[in-house]
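These notes open a run of structures that come right after.
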Structure 1
Amino acid sequence: MHSRWTRRELIGGATTVGLTVASARKASAEGMPAILGGKPTHRGQKFSPWPIIGDTDVSGLVDVLKSGLWNRLNGPITPQFEKTWADRLGAKHALATANGTSALFTALNALNVGPGDEVIVPPYTFAATVNAVLLTHALPVFVDTDRETLQIDARKIEASLSADTACLMPAHIGGSVADMDTILKLAKAKSLPVIEDACQSPLAEWRHKKVATLGDMGCFSFQASKNLNSGEGGAILTDNGTLIEECRSFHNNGRSAPGQPGLFSRNGCNLRITEFQAAILLSQLSRLEDQSRTREQNAQYLTKQLGEIPGIKPASMYEGCTRNAYHLYMFRYDPTAFANLPRAGFLKALSAEGIPGSGGYTPLTDEPFLKHTLQSKGYRRIYGEKRLADHLDRIKCPVNDRVCGETVWFTQTMLLGPHSDMDAIAEAIRKIQTHAGAIAKL
């Protein structure tokens with residue numbers, strides 16, 4: 001009897017040990033990064049789709065189609081969007097354009113920026129910011145990046161000014177806002193106009209005032225990835241009646257305003273938006289506020305978690321930024337806190353977890369397009385070989401070079417889901433950090 005009881009104990013014990021081992025193996029598999037054979041943290045799930053399409057998007061397009069008024073010159077929808085967008089942001093005037101690049105290009109031409117001029121720009125931005133300047137045959141002057149915020153370092157702008165500086169063009173990157181107190185104070189002191197590149201920042205605020213209404217003009221993009229999306233599209237905002245008429249004329253091939261002499265009053269090109277794009281924008285705009293609040297709440301929730309992980313440094317905001325549009329969620333990655341796992345390996349491991357990340361921008365000052373343009377026949381004739389060679393040395397941005405090598409992005413669509421998506425992101429990064437040494441050996 002005693003021996004049988006002992007045998008049962010042993011059998012039971014063995015069974016318990018077996019269950020414990022199985023549980024341990026399961027727990028180990030769940031805690032192991034997917035790139036090492038574990039289960040993905042965000043398995044069987046997807047982040048929010050984009051674009052988000054509703055019935056009003058469809059009906060708006062059909063209404064325009066059936067009207068036969070597809071062009072902004074004779075359709076009613078584009079003026080309706082322009083008024084709605086201007087009212088929403090607190091501006092007197094808005095002009096819709098074909099895209100964000102054409103908005104910037106139009107704004108620069110309204111200020112008569114051209115050959116011989118210099119325009120202050122950030123190096124941590126999309127190429128369109130710089131291309132708009134190059135299209136005017138002005139010189140882009142890059143001012144280095146603030147490593148903490150990833151915005152232009154406004155404290156360094158004054159040292160980059162010259163007698164040829166014609167305009168300051170800061171970009172509000174990722175949905176956050178550049179240091180507009182410093183920029184506007186300097187612009188006023190030097191009598192320089194300011195064009196805000198707000199292409200990534202609809203509804204963002206500086207001291208509770210909407211971006212694109214702080215300087216002389218502000219520009220938006222409504223390209224497919226943007227928070228307000230019509231596939232392609234853009235807009236210029238301003239309180240200045242003279243500037244908006246210059247923009248209106250330039251983007252319409254220089255056509256004269258009613259009552260002005262002649263059919264064409266200035267140079268220009270066709271940068272008009274269509275009624276189809278305007279109809280989509282009006283519909284998408286009805287959801288922008290709710291989507292923006294969701295992004296903000298998720299970003300704040302995620303920042304609290306990522307801020308506790310060594311080696312992960314979410315981008316900070318200036319004190320004056322009272323609202324971040326979170327077109328991008330950006331943070332700096334320090335490989336020394338991850339067993340020296342390179343950023344590329346970190347991103348690959350994240351992807352295996354079902355978390356798509358990006359390394360973001362490359363240094364614009366090193367991109368071939370810039371050197372190619374500055375060495376072009378037109379630029380050589382305007383500026384001469386020596387000035388262009390000196391300019392390439394003048395625009396080096398060492399902080400930005402470092403930032404481009406350490407920053408990681410998540411897109412705005414990843415911030416549109418539930419808090420559980422943010423939990424998955426944080427858990428995936430913690431898993432990767434715990435096993436970073438093994439991942440680095442792959």
Structure 2
Amino acid sequence: MSEKKFAPETLMMSYGYDPHLSEGAVKCPIFQTSTFAFKNAEEGKAFFEVAKGTRKLGEGEHMGLIYSRINNPDLEILENRLTLWDGAEDAAVFESGMSAISTLLLEFLAPGDVIVHSSPVYGGTDHFIKHVLEKYKVTAFEMHEGEEYGAVKERLQKAGLLDRVALFYLETPANPTNALFDIEATAQLAKELSTDERPVYLAVDNTYMGPLWSQPLSHGADLVIYSATKYIGGHSDVIAGAVLGSKALVGRVKKLRTYLGSMAGPWTGWLLMRSLETLKIRMERQANSAKLIAEYLEKHPKVSKVYYLGLLSESENPEQYRIFKKQYSSSGAMVSFDVIGGEKAAFAFLNSLKLAHLAVSLGSTESLAEHPYSMTHAGVAEEDKDRLGLTPNMVRFSVGVEHPDDLIWDIEQALEKL
């Protein structure tokens with residue numbers, strides 16, 4: 001019988017781990033240690049040569065364990081498993097999504113560079129790009145939903161920024177509007193602006209749809225980012241982030257991670273390995289329920305607009321529909337909607353929920369609802385929120401694994417209070 005290529009959800013149970021190296025333990029133990037003993041001084045020297053980049057691994061040689069700020073078994077096995085969903089060569093895991101984002105941006109941007117980013121992005125990302133990177137003389141340039149990529153290039157040229165672009169950064173679908181950006185077209189634009197001396201990279205925040213429903217690397221992205229707190233963690237009990245891509249690019253991220261000290265610890269690694277085993281089951285249940293909820297909301301007289309990918313129409317919004325069909329295998333499990341009556345109505349709805357928790361974050365087993373305008377995107381400038389359609393009457397709903405009938409009942413009774 002020929003060798004079988006196992007599906008990622010199968011490999012999540014065992015990939016990269018040999019029980020016989022850990023007293024036969026079926027599950028990887030938590031390696032709660034700061035440092036690792038070398039067999040001899042020569043081995044320690046060899047490990048450090050590779051870790052510091054003064055020597056490459058020899059044929060058949062494996063990087064040894066040195067210190068948990070550099071590597072740890074729980075972290076290494078987790079990173080190996082994460083690569084399977086996205087088809088990446090390597091992964092780097094962090095103690096938070098923001099540390100993954102900030103480390104990547106600091107590595108690939110230098111004073112004088114331009115970052116071209118989609119809009120809206122998560123509030124923390126927005127602040128880091130516009131206020132922290134600004135201190136390092138990095139210029140932020142926004143791409144808008146539905147904007148032709150030739151028009152983006154023309155605007156950059158008119159602003160005198162074209163030859164300074166170093167990184168494109170997409171968050172697609174956008175948080176919380178579900179606006180879509182074409183990864184393949186952006187990758188092509190990045191290639192057009194690249195030179196041998198000055199490569200331009202594309203990084204994609206895939207938190208809303210990944211790693212199950214979209215694989216940005218297959219559409220031309222160089223790097224993929226996750227807040228692993230969300231679907232990957234999936235239980236609201238761990239904060240983590242991840243960056244995936246080629247060995248060369250992720251190697252650069254890992255090197256900076258070592259010196260910033262933002263790597264994930266063994267407990268985080270162990271919890272995420274636990275979560276990966278049920279990721280597909282959880283996400284499929286959440287997506288199925290989200291479809292029913294969105295269809296219910298679309299017909300409700302107290303809801304003026306529903307932001308959900310499954311409701312995109314080819315006739316009404318052909319470009320967004322085209323991107324959706326090309327990039328995604330599901331409509332996801334995030335539903336935002338505008339209630340009639342402004343912030344007062346939105347707050348009344350949120351305060352009346354009985355099953356869903358009024359809390360930020362997303363992608364967990366329990367349903368969560370929040371008010372983006374005053375919570376996750378509170379730091380976004382008022383004029384930007386208005387332009388992007390982030391309204392005071394918007395509610396963001398992250399669908400959990402509860403029975404969909406119960407969630408619809410909860411939403412219905414809360415809407416009745418308006």
Structure 3
Amino acid sequence: MDITKDSSGPICLDLTRLISRVGRGPMTGIDRVELAYLRKLSECKVPVFALVNAGSEFHLIDAVGISQLLARFDGRTRWGSRDLLSRVYWRHSNMLQAALSDIRRLRIGRCGAPGLADLLQSRCGAKLRYINVGHSNIRRDVFKAIDLVNASSILVLLHDTIPLDFPQLQRNETTHAFREKLEVVSAFADAVICPSADCRMKAETHFERLGRTPECKVAHLGITATPAMPSQLPGGLDLSRPYFVTLGTIEPRKNHELLLDVWQRLGDGPEVPTLFVVGQRGWKNESVFWRLDSRPAHVVELNDLSDGGVAALLQRSRGLLFPSLAEGFGLPPAEAALTGVPVFCSDLPVYREFLKDYPVYLNATDSYVWETTIREFTDCRKYGNKNNHLDRLPDRLPTWEDHFNIALNAL
């Protein structure tokens with residue numbers, strides 16, 4: 001049964017993360033997943049609502065407001081003018097101030113944390129199905145309020161458990177905050193969606209330690225191809241020579257250090273390929289930032305490239321380099337594979353699940369293996385057979401339809 005057509009109860013999608021990210025550059029993988037849910041639920045035949053936690057207030061938005069928000073995220077409508085209240089939040093970017101102003105204009109109700117249960121009960125009604133896919137607003141008082149709504153249920157998409165599995169790669173405060181969120185999910189969630197079997201296995205291990213394991217289901221994320229838009233590439237990029245791309249937030253888990261070691265050994269000769277490092281700078285990665293700031297030979301950092309620009313850059317590349325140490329799913333290798341771009345990645349179980357034998361799997365700690373492989377694929381004579389890897393592409397990659405058929409029927 002498709003809950004988007006079922007008349008048994010309304011749906012409420014938490015949009016706290018997506019709104020908070022407005023004006024902060026290109027969307028992250030989690031942002032794009034939340035947007036995919038917004039698009040899907042905007043087509044619902046049942047009453048659909050969105051909840052946004054902005055500071056000390058919660059804002060509830062109905063289907064009319066959701067359609068207007070979607071138009072803004074899709075670029076069909078601009079964010080509106082900033083209201084007077086936005087001046088209080090002067091530290092926010094102008095775009096975020098405009099987005100929060102629109103939230104206030106579009107809302108059908110607002111409240112503080114103590115009034116959340118009453119607001120949801122009165123405006124949404126019984127049998128509310130609350131969905132959180134952004135890892136934001138997962139708070140005990142919020143989930144307890146939703147639990148108080150008559151016959152409600154809670155669905156959480158858990159992207160990964162990396163903050164607990166690799167605390168040494170996180171900000172100091174992230175691990176503690178994530179553990180608190182997982183405790184809330186363990187206590188209140190009726191169902192948990194994991195993007196991979198590997199993620200489910202790790203999640204269930206953590207839930208067992210917390211004392212309650214919600215029903216966990218695997219639903220691979222949808223893999224879609226973004227149209228290449230060369231016009232969105234910055235001017236002055238030299239794409240005439242062989243080059244590779246690495247994509248993702250510049251944080252320790254993505255293992256940029258390994259690639260910089262490789263390029264340091266490759267040297268500064270005319271035969272050396274270019275490495276484009278695409279992504280915003282993250283945390284606890286000062287040594288990598290220092291190396292990037294020193295402008296190593298044949299390494300170009302691009303922090304604000306649009307999705308269309310990324311697709312155009314990948315299209316002509318020798319391949320995507322992705323030596324990540326851990327992933328819950330990993331959209332960049334999946335989307336590169338969909339467009340036929342060669343993928344060189346760490347040998348992680350999640351990629352074996354849906355990419356099968358398509359990537360070239362390499363040891364994430366052996367920079368010399370990566371160097372040898374990069375040299376080989378830079379060689380024009382060997383690269384002439386670059387399309388051979390397409391024979392290894394799985395017959396079918398996960399789609400959003402596949403995902404929603406599992407995820408939206410978990411409640």
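To test your reading of the models, identify which of 1, 2, 3 gives 20.4 for mean projected area of the Cα convex hull in nm² when calculated.
Numbers: 1: 28.2; 2: 23.2; 3: 20.4.
The read-out was computed on structure 3.
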field: Read-out mean count of other Cβ atoms within 10 Å over residues 221-228, computed value 22.5, structure in 1, 2, 3
entry: 1
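A short reminder: the numbers here are calculations on the coordinates, not readings from a lab. None of these values were measured; they are calculated from a predicted model. Cβ atoms are built from the backbone, for glycine too; each structure is taken alone.
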